[in-house]
Structure 1
Amino acid sequence: MSAAPRVASLRSNRIGSWLDREDVLGYILIAPVSIIVLGFLAYPFCFALWLSLTDKVIGGDPTFIGFRNYEHIWQNGIFQTAVRNTILFTAAAIPLKLVLGLCLALLLNEKLSFRKAFRSAVLLPWIVPTVLSCMAWLWMFNPNFSVLNYIIAQLGLGRGVRWLTDPNMALVSVIIVNAWRGIPFYAITLLAGMQAIPTELYEATAIDGANRWQRFRHVTLPLVMPILLITLLLSTIGTFSDFAVVYSLTGGGPMNATQVLSTYAASTALGAGRFGEGAAISLTMFPFLLVMLVWEVRWLARRATA
């Protein structure tokens, strides 16, 4: 055998031996995803972090100013309102999505007629584009043509509600729409976890005399808890940083009643042209989300080793 084929054969054998090793193969398989994450997440985050430490404005050159942007926004009344609204928005929407999504998953897990059709229909609020669904909700919230106000009037409960123009009701309206869009995500994810539970466990508990509530408490809930926590984490991150629903419905108004961190960051950076300050506003969400992520990973690690 000549030298060239011998070298090629040795190289092929070496590559094959590397691929046979699980540690090497694992790194090779995650390399494309790692490159995508670094390119589309890590770089924008680092750029935003650097931008928040400058006085960058539209059309101007950035100058390093340290943490002056953060000091300025914490003294801003609108920023304080946005922080409060973001916390209220998340704290109200997440329990709604969790409870209703879990109940919907339990219902879809039963042997119903047209069950596949119902499961497909449940996904519609989640898969429909946000702007399109918000346009439908804008019509339902319209003070003159609102179908909700029509129902309220027909029931004799009053003349209707100023859903998006009343500062006291605007945030409630936005929470309703966010919950409506997020419930299918909980329902389908939890349903997938319930479908993976062996039926033998339910049969064994039924033989032992357990009722429906006891089967849910001692079988269903513990086994879907890891999926539930991961879903809760992803949903909390998405709700905390939600921009599309709030911007499409109210744009942060009226009178900043629905102004959240994401909309305030966008209006500061893109509307006012203060990119450095807008980046600082957006990054104030990061510590809270990081704490949640670390807690979730540690909890799952402890559960895996228990």
Structure 2
Amino acid sequence: MNKIKNWTDYEEQLGWVIAYIHNHLDEELDLNQLAEVACLSPYHWHRIYYAIQGETIVATVKRLRLHTAAGYLAHTSMPIEEVARKSGYKNLQSFTRIFKSEYGMPPAQYRKEGSHTRFHIHDHNQEGDIDMYDVSIKTIPVVQAASITHVGSYMQIGQAFETLYGWLAARNLIGPDTRSVGIYYDDPDSVPEQQLRSRAGIVVDKGFPLEAPLEPVEIAGGPYAVLRYQGPYADMKAAYQWLYGVWLAQSGKEPANAPAFEEYLNNPRNTSPSDLLTDIYLPLNPACV
């Protein structure tokens, strides 16, 4: 008798699909092709995907393509036609229409007026810069997390989060109080992109059932400067530049020897990019707080 499959039995196969999507966003993707990647029936596999990942495959591809496009628009001078092509849109008109429907403005306007522009540093010595955005000082205890390692562009850490949440969903371990965190170990302006180290994780209690590919990680306790950022994940580099280049420089504080981390306060699968909320935690030297 054949063993009845549990959701956990599909993890590896859906993992192949997630990796394939992230690596081929600029190519044509269809359900039959992805069913072949997953080695599952084209009649049923997308239902399995939705049950485990919490969104349709079409929604995943759209979300990731627009995230990629927003990053290009915010951080490069790449022509918009090329942004569209590299993000998987063969037609500039359809790209513009879809981008505007999700991000609230067409690509050219987003490049000039998107949320990343709020944090542009024009003059580090400008009086009052430090008060432009709300930064609070919080002291937190040591935090235990279950995580998946990501090496490469921070813009692509979503692949690790997709794998993490697929693992959790297959075991019915996602609840309303699940806290998502991203830990970032390297400065993207000084470390080659392909060598950047990060982790996608959730906060857990002792006794959480850890198994591969999840690994335990400890987030250091102590004082942190916390900046609440609202907007697309692709724009957060500018927020970091302001936090380090303006706030930290003028605050009299010193960073501690620990990585920065982010806590994601809502779900990108059912929240518009402009409404996403992220707390950015910058560790501080206790002697200077």
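Some observations on this one:
- Mean count of other Cβ atoms within 10 Å over residues 150-157 derived as 18.2 - corresponding label from 1, 2: 2
- Which entry (1, 2) yields the derived value 20 for relative contact order in percent (Cα under 8 Å, 6 or more apart): 2
- When distance in nm of label points 7 Å out along Cα→Cβ at positions 78 and 174 is computed for each of 1, 2, the one that comes out at 2.8 is 2.
- In this comparison of 1, 2, the computed figure 27.4 for mean projected area of the Cα convex hull in nm² is attributed to 1.
- For helix-only ellipticity at 222 nm (-39500 (n - 2.57) for each DSSP H run of 4 or more, over all residues; to 500) computed as -10000, the structure of 1, 2 it came from: 2
- Structure responsible for 18.5, with mean count of other Cβ atoms within 10 Å over residues 102-109 calculated and labels 1, 2 on offer: 1
None of the figures in this text is laboratory data; all of them are computed from the coordinates on show. Just so we're clear, the structure is a prediction, and the values are computed from it rather than from any experiment. Cβ atoms are built from the backbone, for glycine too; each structure is taken alone.
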